[in-house]
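Values in this text are rule-based calculations from the coordinates and carry no lab data. Computed from a predicted structure; not experimentally measured. Cβ atoms are built from the backbone, for glycine too; each structure is taken alone.
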Structure I
Amino acid sequence: MSLAHQPSMWDVAEKASLTPLSGRLTRHVLSRGAWVDHLPGWVEGSDAVLDVLLGDIGWRADRRQMYDREVAVPRLLRWYGGGEHLPHPTLTDARHALDAHYRPELGEPFVTAGMCLYRDGRDSVAWHGDRIGRSRTQDTMVAIVSFGSPRALMLRPVGGGGSLRFTVGHGDLVVMGGSCQRTWEHCIPKTAKGVGPRVSVQYRPRGVA
């Protein structure tokens, strides 16, 4: 795969590393028991991770049934189960750090790592909640670490209402918790701006997808 990306002028560390979580996360309390934590620039030197993720790590292009026709999913996908080695050690370190910080609240570890590659502004994901499995009926957490060109991550209450916007890229962390997957939706909208590739890494507990 050959995708050009513009390195961040602020994220200049040559080696990827994690900044502390404790005392630096900003929690946004939403309605109906949902919340979102946000930490810009959690991964320093994030472009070193992005370079690996843009390589041959087994990205696949999926197709889905849309009404009466089959259409291409507008992003590439890669799923890592709990027993698979992640393609960069910083991703494993990130999962351990998230476990240490959130286990008292979550009560279980993050196990899987789903990845989405948004190649340019035409790639997107529609409004949805991660409601396959236990998250359909139980509170849980989904932690998202973003690498590459910043994109808008939008959230809105199920059934309509005012939306919340985060601009995520270059090592930013967003954690959606509580009832967020059941009572709110999120999306990455298309953009006409000339943006480069972004990879979203989503850590989830077992049985949440």
Structure II
Amino acid sequence: MALALFDLDETLIAGDCSSLWLNWLIQRGIAPLALREQERALMEEYAKGSMSMSAYIELTLKPLLTHSIISTNVWINEFIEQSIAPVLYPQAREKLSWHQQRGDVVVIISASAENLVRPIAAYLGVKHAIAILLETEGDYYTGKPYGTFSYQQGKVTRVQQWLAQHPDISLSGSYAYSDSINDLPLLELAEHAIAVNPDDRLKPHAQAKGWPCINWSVKI
């Protein structure tokens, strides 16, 4: 039994779940169109590895603050069926199944927020998910994230925290899958690192370290 760590955005799916979610909200008139350009600007910073994760999470939570968590959870389930299912890499589902059939412990770890990552993981049949934690008051989001962000080196910290809560699991024989230079610390943590559709900055690192570079695709 080994630990298999999967990034979500651009690794398991052909897209970013937070961006897709914001577009879904805009299309339904729940979020204003102006948020799209603000979000795109922040995503450009993400590609450079310099994005403020707090700013991004607060921006994408704005449309939800006046709606109950119960209501938004209903929307998220619809969103997964309509916007996530079509962009799921078939090869990703196969690899998840391969690890599960081996008896490995599969964890999806993402720099997206837990309100999206946990239900997407459940949709994929994955029990464990690590994501950015969100503050709540009653049945509403406050709009603020908390704790260590599962972003860049923070992913390593969150994995170590998760392992402390699961003492029967270790990094021995572990796997990690990601597309992004932001996940270089996570990939270096695992015994077996796999670069999935690696970005231009990750690819040379992967090649220099002899990590497999694999290409997954989906018909959208």
Ranking I, II by distance in nm of label points 7 Å out along Cα→Cβ at positions 60 and 108, the structure that comes out highest: I
If mean count of other Cβ atoms within 10 Å over residues 44-51 is calculated for I, II, the one returning 13.5 is structure II
Which one of I, II has helix-only ellipticity at 222 nm (-39500 (n - 2.57) for each DSSP H run of 4 or more, over all residues; to 500), as calculated from the coordinates, equal to -13000? II
With distance in nm of label points 7 Å out along Cα→Cβ at positions 140 and 156 coming out at 2.4, pick the structure among I, II it was computed from. I
For the read-out distance in nm of label points 7 Å out along Cα→Cβ at positions 28 and 188, a value of 4.1 was computed from one structure; give its label from I, II. II
